[in-house]
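Throughout, read-outs are computed from the coordinates displayed, never taken from laboratory work. Keep in mind the model is a prediction, meaning the values are calculated, not measured. Cβ atoms are built from the backbone, for glycine too; each structure is taken alone.
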Structure P
Amino acid sequence: MNPPQHIAIVGGGTAGWMTANLLRHRWAGLNVGVTLIESADIGTVGVGEGSTPFLRHFFRTLGLEERDWMPTCDATFKSSIRFPGWSGVPGYESYVHPFFSEADRELGNLFFTNACLRRRGQAADANPQDFFLAAELARQRKAPLGTDYAYHFDAGKLGAFLRAHAVDLGVRHLVETVASVERRENGDIAALQLNSGSRIAADLFVDCSGFKGLLITETLGEPFNPYRDNLFNDRAIALATPLVDGEDIPCETVSTALRHGWAWQIPLTARYGNGYVYSSDFVSDDEAERELREHLGAAAEGATARRLRMRVGRVKQHWRQNCVAVGLSQGFIEPLEATALMLIQLSVEQFIADLEQDSFGRACQAAYNERVNAMFEGVRDYVVAHYQLNTRRDTDYWRANRANKNISDRLASLLDVWDRGGDFEAELERHGAGLMYLRPSWYCLFAGMGRFPAELRAAPQALTAARARERLNQMARAFGSHRSHLRAD
């Protein structure tokens with residue numbers, strides 16, 4: 001079959017403009033036209049300000065350097081995510097999920113050894129924050145260049161930058177509202193009728209309309225598979241606070257456990273982005289906002305808060321008929337590990353690869369949907385594991401999360417093998433790519449939460465945290481200040 005002559009994307013925001021850039025960049029030589037329609041009356045969520053290292057690949061694909069976009073988007077580097085308050089285990093009250101690099105090979109392997117010793121009853125130091133370079137760079141607020149890293153950014157400014165770049169690539173941008181959707185006899189979408197009276201016909205439609213799901217849900221009736229039984233959080237509150245004058249800029253996201261959820265703090269060059277993710281079953285919106293403001297202290301005085309509702313889960317089919325859903329319209333897993341942009345990027349890249357492999361036909365549609373569903377399920381399991389492993393006892397929220405039995409068989413098996421001192425390496429390998437997260441991430445999560453026996457015996461041959469930190473400090477001397485590097489660029 002021939003490539004689509006015209007693709008219509010409904011919805012802007014980060015999802016719409018990432019999609020437009022990837023499609024136009026990839027198929028520019030095939031004379032594929034791309035039109036993006038976004039409404040001036042419908043705002044974007046615009047608070048997802050963290051990422052994973054996959055975003056570096058996105059910019060490289062487009063041929064964009066960090067100097068091209070980071071200053072415009074108030075962006076900073078991100079070496080890791082820190083999780084204070086999730087665990088009450090002595091020595092494990094806070095842990096770090098670092099991004100890993102070749103520099104971690106020696107100490108990382110010693111960490112894996114220590115973690116295995118400790119879960120089998122030996123008192124070896126096994127908090128990941130003591131063994132990985134990213135954690136040390138975050139402690140010293142040094143730019144993580146030369147390692148694997150991600151970014152923090154102003155979501156609104158990133159969307160605007162991607163819009164301008166897509167338009168430069170030849171994407172047609174219409175600020176219009178979709179009034180109705182035309183269907184063909186075979187169920188495909190034929191065209192979009194706009195409020196202005198214009199009609200936009202296309203061969204392929206991409207739904208980036210957010211939680212509304214204008215095309216995939218409202219038009220095509222694709223069922224939604226909620227994760228409510230797995231993940232309780234359904235609300236978020238976001239507000240900005242100023243940077244502290246004279247201090248270097250952090251290069252980590254902080255996700256602090258509060259009474260009924262967790263609070264994020266994301267450092268940008270101009271401000272901090274803050275928010276509280278929580279469950280409306282356990283706390284009211286007003287109470288949650290009060291708790292967030294108390295957590296932030298004087299910095300939050302006078303700051304305007306945005307209240308958001310989250311639809312957590314995914315559609316059953318992300319590609320149906322001649323429509324593919326991307327972003328919030330396809331699904332959402334709460335922002336604990338900053339996976340929203342990663343899932344957007346991977347979904348679009350997989351769609352492009354599958355469509356090209358199938359010579360632009362639909363024979364790969366079922367396989368594509370299976371692959372994307374597997375991505376969502378893999379991320380879901382990793383996020384759910386945070387709640388399963390928490391050891392807080394102060395509120396019903398945390399106790400209910402820990403006691404929740406609605407988890408996948410895969411996650412249940414990982415927990416079982418870890419707890420009984422079984423072959424965790426073999427268990428991770430058994431599940432393979434379906435886990436989405438690699439071996440170091442799973443070790444850091446389980447060990448970082450202090451998931452070990454209470455009674456321990458001495459482990460004289462293990463590497464101590466103090467010795468590991470000393471070596472990390474030596475390695476960190478080769479890295480420059482985070483703020484200084486951002487100013488230099």
Structure Q
Amino acid sequence: MIDAVFINGPFLPKFSRESRSPAVTKSGTLYYPGWLAYACGHAEQSGFKCVLIDSIADGLSFDTSVSLVLNHAPKAVIIGTSTPSIDADLQFAKSLKERRNNMIIILVGTHASSLAKEIINDFDFIDLVARREYDETVVQLLGHLSEGTEFSSVKGITFKGPSGIVVSNPDMPYIHDLDKLPFASAVYKKHLTITNYYYGHVRYPMVSIFTSRGCNARCNYCLYPQTMFGNFRSRSPQNIAAEFKWISENLPEVKEVLIDDDTFTMNKAHAIATSKELIKVKNKIKWTCEARGNLDFETLSLMKKAGCRLIVTGFESVDQGVLDKVNKGIKMEVVNQYVKDARRAGIKIHACFMAGNPGDDLNTLKKTLNWAIENNFDTMQFFPLQVYPGTKAFDWAIESGYIRNQDFRNWISPSGMHSNTLNNNDLGLTYQEALDFCDFARRKFYLRPSYILKKMIEGLFNPIELRKNVIGFMNLRKYLFKNVSKEIKLS
């Protein structure tokens with residue numbers, strides 16, 4: 001008998017629940033269900049028989065997903081959640097419970113963690129919410145289920161007590177010895193199909209791993225540090241290097257590793273030590289990571305030597321007033337030097353920007369896009385501001401009366417694309433202007449003749465880059481010409 005099924009349940013094709021801004025992306029990116037994978041692997045290491053299912057990546061329908069879970073007859077089902085998909089997540093959970101009442105239904109993830117009390121109070125078919133970092137919480141719950149003992153004392157859970165009152169136990173302490181967790185890559189190989197997953201800025205095929213959890217920055221919109229993982233903790237450099245070696249030996253088809261930490265470089269010592277260890281073991285796999293825009297040339301050069309090909313940086317805006325209002329905690333003079341140093345070190349940048357933050361208007365957005373074009377980043381994206389339950393940005397939007405629609409399904413469009421969640425307001429932009437600018441910025445950046453020529457030349461000398469660029473263009477092409485009548489003068 002299976003102890004637990006961990007499932008990224010059915011919803012829209014190519015919808016990424018575990019993205020920092022869950023949606024269907026125009027680049028065709030599909031995230032690994034990384035946090036479910038770590039928890040599944042941790043439970044397996046603890047002696048439990050588990051299955052990890054990704055209905056979205058495998059293209060499984062609602063009914064097929066339900067049947068697959070029921071056929072495994074697990075004691076517990078752990079269902080990932082996100083804000084835009086929560087209605088579908090609840091419907092899936094309800095269908096399972098109606099067919100197998102003695103199966104324990106556990107919700108996890110950002111949305112369930114943020115609104116655990118409301119979910120348990122309103123939906124009787126949900127037995128438990130395992131809040132925040134849930135790896136150890138789930139293992140302890142499975143232990144009680146296996147022994148047939150009461151689990152109400154387990155930390156980190158929210159449930160309905162005997163009297164019908166919702167109970168939220170104290171949080172489970174964060175895991176500080178992250179080396180005890182399994183290699184995500186090994187869990188993927190056992191349970192998933194590697195070639196199902198694609199990230200627009202990463203060479204394909206790829207795997208996504210985490211070398212740390214949490215982040216010490218305090219950006220008001222950032223989802224995972226506020227709802228799941230708190231402050232920065234990291235794996236040891238030796239453990240990280242060992243996973244790179246495992247990947248090279250067991251997943252030879254993989255062309256790149258994405259270190260998808262909230263901020264790989266949050267602790268510069270961690271980035272330096274990891275890079276030195278990868279150099280020491282003569283790592284040959286290229287890698288990409290998330291980096292804060294304050295690294296120095298020496299650190300960037302060391303990362304490059306260790307195999308770092310590209311860094312993903314959330315610049316958000318180049319207007320200092322906007323950065324200060326979202327509590328970015330960084331100055332533009334530092335950012336400008338970082339961009340120069342990355343170029344000097346030979347590391348590419350995937351630049352991320354937001355439209356619709358407090359203080360934004362068309363002038364700040366145009367200034368930011370001009371800066372992106374001037375720096376000629378390898379790739380870039382503009383997203384509309386998304387505010388999620390559990391974040392300070394969401395609280396601000398509620399208190400200010402700026403939330404456009406409380407129906408969580410409307411956080412994304414019917415097809416799954418990002419949709420601005422704020423009312424027309426006095427912030428300087430309407431939500432439609434923010435959305436339109438994102439389309440305009442994409443077109444203006446990617447359809448420059450100089451950019452196209454640069455990518456063609458890259459492809460001539462590097463077949464792997466050519467493949468990545470062709471896949472990326474094929475995914476983006478139908479969006480590059482969207483709203484072409486809505487031209488905005490850049491001046």
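Quick notes
- Taking relative contact order in percent (Cα under 8 Å, 6 or more apart) as the criterion, the highest value among P, Q goes to P.
- When mean count of other Cβ atoms within 10 Å over residues 104-111 is calculated for each of structures P, Q, structure Q comes out greatest.
- Origin of the derived value 36, 27, 21 (semi-axes √(5λ) of the Cα gyration tensor in Å; candidates P, Q): Q
- Among P, Q, structure where semi-axes √(5λ) of the Cα gyration tensor in Å, for residues 40-207 alone as derived comes to 26, 20, 16: Q
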